[in-house]
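What follows is calculated from the coordinates using simple rules that are stated; it is not laboratory data. Keep in mind the model is a prediction, meaning the values are calculated, not measured.
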Structure P
Amino acid sequence: MPVPGRRQERLAEQIRDEIAEILTRGDLRDPRIGFTTVTRVDLTADLTHARILVSVLGQEGVQEQTLAGLSSATGYLRREIARRLKLRRSPELVFVIGHGAEEAVKIESLLEKIRHPGEE
């Protein structure tokens, strides 16, 4: 697996910041989009595709609705990213639920059980 270049890392970070700002400012008026946090952006080496990991507060149904809302807004988000970052071509955006926070809570509870066995 190739090591990401500095430009790739910098652009991924800028895309993450811009999408996070758009979501927090409420520029997207889609009622399906709930409380969403952009956790990470994975950008391909040729800068044509971006996988955006988001964390959505709520049950699985709410998460699916939010993904549908974000997917329907990809055209707007691509235009905004291209305009704000002055890019000729904005990468294709794919939104994915990132389960990092949930996994961290599970791992922490397992570690607590290992540290203090019998305290259940």
Structure Q
Amino acid sequence: MEKIYTGNAPEPIGPYSQAVEVNGLVYTSGQIAINPETGEIVSEKLENQVHQVIKNINEVLKAAETNLKQVVKTTIFLKNMNDFAEVNKIYASYFGESKPARSTVEVSRLPKDVLIEIECIAVK
């Protein structure tokens, strides 16, 4: 198992890695809308949070020498399932035709009270 780390994504806020690679698969930890330069949440607006989360995931994947087109599975955690359509629209702009498998669940609370968290699995 190889631990993946990049300074271009937020520092982990607990005892975990940004991602790990095992047998050619990269498993990312959940990413939230933290700006890695400031350590702060980018915005209270859902749209801005979704863009930052996917940007953070992309940076972790780049550090693992893979990319969004190689993602085979995502899990989305939403504070409010009523945001599903807006998230879908933004998500599609990044994942396009690759259309990885996905689960989306509503949760009562996320770290730092953000609106969304996403984790993924990608191949190298």
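Tabulated results
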quantity	calculated
At a computed -16500 (helix-only ellipticity at 222 nm (-39500 (n - 2.57) for each DSSP H run of 4 or more, over all residues; to 500)), which of P, Q	P
Label whose coordinates, when relative contact order in percent (Cα under 8 Å, 6 or more apart) is calculated, return 24 (choices P, Q)	P
With mean projected area of the Cα convex hull in nm² derived as 9.8, matching label from P, Q	P
Which of P, Q yields -0.72, -0.90, -0.97, -1.07 [log10 I(q)/I(0) by the Debye sum over Cα atoms at q = 0.23, 0.29, 0.31, 0.34 Å⁻¹, for residues 57-96 alone, calculated]	P
